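Here, each number is a calculation from the coordinates, and none is a lab measurement. Just so it is clear, the model here is predicted, and its values are computed rather than measured. Cβ atoms are built from the backbone, for glycine too; each structure is taken alone.
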Structure P
Amino acid sequence: MSRAYLGIDIGTFESKGVVVAGDGRVLASARRPHRMIVPRAGWAEHDAEAAWWGEFASISRELTADAAVSASEIRAVGASGIGPCMLPVDADGQPLMNAALYGVDTRAAAEIEELTAEIGRDALLASGGNLLTSQSVGPKILWLRKHRPELFARTDKILNSNSFLVRRLTGRTVIDHYSGCGFSPLYDIATRSWTDRYADRIVAPERLPELCWSTDVVGGVTAAAAEATGLMPGTPVIAGTIDAASEAVSVGVCGPGQMMVMYGSTIFIILVTDRRVEDPRLWYSPWLFEGRHACMAGLATSGTLTHWFRDQFARELDPAEAMRRLAEEAATSPAGAKGLVVLPYFSGERTPIHDPYAKGMIFGLDLTHERQDLYRAVLEGIAYGVRHVLDTYAENARLPEAIAAVGGGTRNDVWFQAVSDAVRRPQVLRRETIGASYGNAFLAALGVGDAAEGDIEQWNPSERAVAPVDANRSVYDAGYRLFRQLYDRNKDLMRPT
């Protein structure tokens, strides 16, 4: 073997890495668990030094020491991570605080309202393609400026997860356009550049990374990074991107009309289009490749909610077996969970309602319900959230006949089937479901010219599809109607008084 590619991804609860051969075979893999830090309600953080760089370096060392591949055979490196995140670093690239994570971190709710009132919804959509939500980095930078002024004064750059990793690897401070657009309202979609309109109000463009495309080779591994990671000095490094985009690429979602649903700590959905979809309920970004666009959506708590359920209601189970056991129990509960409906808004909600004050709800309980019904209702509540997103998509664009699915949640048969039943579309699984780290390896191969986009079909062919069960349609249609009514009738009560 003469060509191999390293891909590493930093997730919400786990980092994963793979070395992939030029024909798509996984030669070696590794993973590291970590925790999401929740210092107070509505905050979600990572220790970037430990969970981002520390785990990247540890995984890289393990993979390059594997007998199946040597560092000298790795042609290029691709890195991704959760995002958009807000990490201030000093002039030496050292983190000044824990990273504030993506939309699950709702600390900047007041700043979102403040900036939206100042700038105006129409102006935000026209210049940045997105309204301000908990997913936006701009309000979190304003939060930093207002509430941690001493840290803001010491801040040299504001980084995303992949930006931080690339800086440690190469010394370059860059960010891809797809990730950069999440820094609303600082990214201008017309010029594909940072705007200076908010230099005095939020942050100056000079304190943001240089913009580039995801597959651009932005540098080589430095001597210091080589010592930390086991990689060869000079190994090419691409700019990389946010994990969800790499997940999409890993399952063949590259061109217009293709859609991915990612089952992870959150559900994330990407529809690639040939034009910009303008809908304030959804997110917009340039896609990874110039001339294409992405229409995106994401739930706030999905896999995170299943972890919460396990920790609160299945403490007696072996942690290594708990998720499998809960899924087996849920399979004994009928579709519709005996009338239970869950609103999965346990950390606010992102698309399409964009409500940081939204609250979780378990509706319909009676004395006949057992744990398996509760857990099934949690999974179905997430499925209803996906349907809400797809209904919103359908108002703007034609949906594909089948959806590419990826992520750890696809191993939960009840959850996976419930989504197909709720949205009434088949989901296709590829041979490799590793996700973003695999997509990073493919993007790295693209970056150095060793692969073409269409090669992902040979790298990772389709393996099976899960179709909706017609007999469940009326049950899930009724559950979905109740799901929508529960939020609409209670949303005012969810806001703080």
Structure Q
Amino acid sequence: MMKRLVFLLLIILCFFLLLDRFKEPPPLANSWLTTGDEQHLLEKQPAKLFQDEKQDVPTIYIDQHKTYQQMEGFGAAVTGSSAYLLEHKLTTKERDMLLQDLFTDSGIHLSYLRHTIGASDYSVDDTGNPSSYTYADQQGPAEDPLQHFSTAPDQTVMNMLKLAKISNPELRLMGTPWTAPPWLKYGEHTFNGSYLNYTEQRTYEIYADYFIRYLKAYQAEGLAIDLLSVQNEPQFETAAYPSMSMGAAEQQYFIQNFLGPAIKDAGLDTAILAYDHNWENSKDYAETVLNGALDYTAGTAYHCYAGNPGDTEEIHLLHPDKGIYFTECSGGAWSEDFGDNLSWLMDQVIIGTTRNWAKTVLLWNLALDETGGPTNGGCTNCRGVVTIDSQTSSIKKNVEYYALGHISKFVQPGAVRISSTELPHLSTAAFWDQKEEKIIMLAANTSDSTQTFQMAEENQYLQYTLAPQSAITFVWDK
């Protein structure tokens, strides 16, 4: 009897030993670090294994099974100024190397670009001089008011968009107008300021046709437009550069009765976004358009220049089936400290927007020169994602490059945001890439002191100490 009991115990012991031997190994996390002192710039760190034992430190809990929005992409705007610098201030080899760095997985793998429909405050001609234009500056006859329509002034922009798509064939595009053709405006026919001539009913029909011709012209160039916002910053107009105001009720009326039906009738897949202005005081405008043009509006778009990303939460709750898109933010000479900028960008733009339902994160100019130009009447000290020196052709990667890279390099379109808790001074966002079967977790230390924490995912723990004003992206297989 005793021999049998001993034999049984040996079998049980062997079973548990074998079970432990074939147990799934703990995940191995790779990570990329950028520090506020610029000693590490999106630099890969030694891989670390998750552990079974929990440590007595603050914990970020990650739950792959609690999902939020699906991501559509990350990038910036190829403005006329950016396109001019890429085409005229770099050699072919220099440009190709930069595009590889920006749009492939050997670099930061940007996946979304915005461009301006006609001129903006960053539009120039082939000599780099300011240039204001639309695709139909001259009015045609009554039977075809858009007879003179042409996207030819955008040729340099289109060239650069095509080259970007060669580097990343999955690249998506967004278009935004700063102004309608001046002859469609009320009163003084000007590029800079004013509003559509609402007294003429045909104004809206012609303007809808203007968008359709633009979409078809770009599509014919191999540049299908995925997203279209109706007006850049519709609550602001200025005599300084191309701009136009458009009230919420007018935008709703235009989308519901003209633009939406026109896109549908043309058989185009372009999605319409409302608003495209600052977080602050956005609720009433967004709600008016969504409530009145629900069938034709895919969501709302936001900029960073006033308010905070949490201002979009109420719109999401009112219309959870409509997307939130973050479409513009620029840094500049008004804030030059790398660590301060990195902390703010990660906390408010990269992490803050995605934690508040944004499907895209787009910055403003992809490239500007050493003077923050060339410009067409707008900001005189803005900063691009990269700086291209107009005299030496040298390229500087700015803090915006590294902040974008912490998400764009690792979170590909189609990934979904998943639950991750936050800690004091530590902003986090986590994503699940089902195609690659990977979890991606971003963390930003926004404080002036070192922060030690651990990540917890399915009873596995990884401890890390993050330097002040620094950001890290972790990636591990599931």
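For structures P, Q, which has the highest computed value of Rg/Rh (Cα atoms, Kirkwood Rh)? Before the final figure, lay out each step's value.
Working: P: 0.95; Q: 1.06.
Top value of Rg/Rh (Cα atoms, Kirkwood Rh), among P, Q, belongs to structure Q.
In terms of volume of the Cα convex hull per residue in Å³, for residues 51-210 alone, which of structures P, Q is highest? Can you show the working numbers first?
On the way: P: 115; Q: 217.
Going through P, Q one by one, volume of the Cα convex hull per residue in Å³, for residues 51-210 alone peaks for structure Q.
Suppose you compute relative contact order in percent (Cα under 8 Å, 6 or more apart) for every structure in P, Q: which one lands on 22?
Details: P: 16; Q: 22.
Derived from the structure labelled Q.
A value of 0.70 was derived for FRET efficiency 1/(1 + (r/R0)^6) of positions 35 and 363 (r between Cβ atoms, R0 = 35 Å, to 0.05); which structure in P, Q was it taken from? Provide the component values of the computation, followed by the final result.
Numbers: P: 0.70; Q: 0.95.
Working through the options, I get structure P.
Work out which structure the value -7500 belongs to, where helix-only ellipticity at 222 nm (-39500 (n - 2.57) for each DSSP H run of 4 or more, over all residues; to 500) was derived from one of P, Q. Don't jump to the answer; show the numbers that get you there.
Numbers: P: -10500; Q: -7500.
Going through each structure in turn, the value belongs to Q.
Match the computed value 23.8 of mean count of other Cβ atoms within 10 Å over residues 267-274 to one of the structures P, Q, and report its label. Could you put the intermediate results ahead of the total?
Details: P: 23.8; Q: 18.9.
Of the options listed, only P reproduces it.
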